[in-house]
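Listed next: structures, encoded as structure tokens.
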Structure P
Amino acid sequence: MSSENTPRRVAIITGAAQGIGKAIAIRLAADGLAVVVSDIAAKQSLLDAVCDEIKTSHPDIPALAIAADVSSEKDVTTLVGETVAKLGGLDVMVANAGVCWMSPILETSVEEIDKMFSINFKGTVICYKAAAKVMIDQKRGGRIIGASSNAGKKGFPMMSTYGATKAAIRVLTQSAAAEFGSHGITVNAYAPGAIITPMSEALSRIQRVRIGDPVDVANLVSFLASEKSSYISGQTVTVDGGVWFD
């Protein structure tokens, strides 16, 4: 929330055209943050629809849609620069963008490995860097939040490369927390289990567990993005209904 004496906090959410990223953007807007939703240019119409939904529910909340490829440092630098220029700063970066292709190790191509690491890991590094630079210059702290996965904590068949990218994000988050902490910046990540998709619905029938909803992840991010989480940093929090314990 903001007042005449307290500027409205500003958040960027990547991979926000649909799914978990969209749910996070809607939740942070409901929390009173100005939001910038971002995704690849091919999803611009979906981004615009997310902004329209936010503006309908919260007419007083600024919501912008800016396309960016997180694997491009130039794109992310432009995304952050436009956010600061139009909304006055940056307080929360949610590096949510990611991709997943499932295949057995023996059939995984080098091209698939490069693509997943470029988007999932390199893209997260780029987002963390760009956000931290602005937050350090602002001298008012900040929240950086990344997207890991339960596949980054435990190996699963068919998910070796995806899991490796998400495990890398977990370690990146710990390192960034150690490096940025002196500037009042916390760095955490969420590690979802199965979240509603056709594939996860089939898994639910097999395991007889409730499949998560994107809102379940958004609820956690709402807390991690808030001032109430100031004493939590370097953590990757599992969101899976208790299927897996750290």
Structure Q
Amino acid sequence: MSQSDVFHLGLTKNDLQGAQLAIVPGDPQRVEKIAKLMENPVHLASHREFTTWRAELDGKAVIVCSTGIGGPSTSIAVEELAQLGIRTFLRIGTTGAIQANINVGDVLVTTAAVRLDGASLHFAPMEFPAVADFACTTALVEAAKASGATTHIGVTASSDTFYPGQERYDTYSGRVVSRFKGSMEEWQAMGVMNYEMESATLLTMCASQGLRAGMVAGVIVNRTQQEIPNAETMKNTESKAVQIVVDAARRLL
């Protein structure tokens, strides 16, 4: 491997062709879909949860790289992309809302995250806020509103686990440790919009290192109503959010 290769992503700096912005979904299967909404999409590498494509917006290179689920793998993708020259990260995901006024199919733009993860502590102490970059947030809000999507802007709870950390009781044990019992009701009372699993790590990493990051997610379930999403609704919501993140990327280039 050449000196410019990074450990996990299987990329060289030359592969990026000067790209400074990356769109980072969690799911490797979303990467190709996103890249093909832009010009000249090219598959670069696939290794474990990390699939990377390069494409162009208005002649400028953009990277699309999956992070996998959760903070630890997200931190690897962000770190290695930053080493290769990426300075702006736009996360695109799906999410479960916890406020009754947020509907399935709506779009959420995260301004900051509740740090319920562990990975972010490896970059900054808990007192440091997991806050999104203002320019990234503005671009995502403008793109979401331009799409006609019902858009909510606010705080996300970002958990290491899908089940206990998000106070789900429909599990093998049916048990949630005392730290998280009643936690969803508390977040609701504080106006927290939703749960997901990556934004605390992404936003803390970037804000503490002079990088830019923003986060948009499509709502596939409202947990005040049900826990399991409808497959067709999930597909349509994901498609909407993907279009928004590409438009936001164009605004930031």
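Couple of notes before you dig in:
- Here the criterion is FRET efficiency 1/(1 + (r/R0)^6) of positions 62 and 150 (r between Cβ atoms, R0 = 41 Å, to 0.05), and among P, Q the highest value is seen for Q.
- Computed 17.2, 59 for Rg and Dmax of the Cα atoms in Å - originating structure among P, Q: P
- Computed 25 for relative contact order in percent (Cα under 8 Å, 6 or more apart) - originating structure among P, Q: Q
- Taking distance in nm of label points 7 Å out along Cα→Cβ at positions 14 and 30 as the measure, the highest value among P, Q is held by Q.
- Answer label among P, Q for the case where distance in nm of label points 7 Å out along Cα→Cβ at positions 6 and 190, calculated from the coordinates, equals 2.2: P
- Given -13500 for helix-only ellipticity at 222 nm (-39500 (n - 2.57) for each DSSP H run of 4 or more, over all residues; to 500), calculated: source structure among P, Q: P
Each reported figure results from applying straightforward, stated rules to the coordinates on display, with no laboratory input. Just so it is clear, the model here is predicted, and its values are computed rather than measured. Cβ atoms are built from the backbone, for glycine too; each structure is taken alone.
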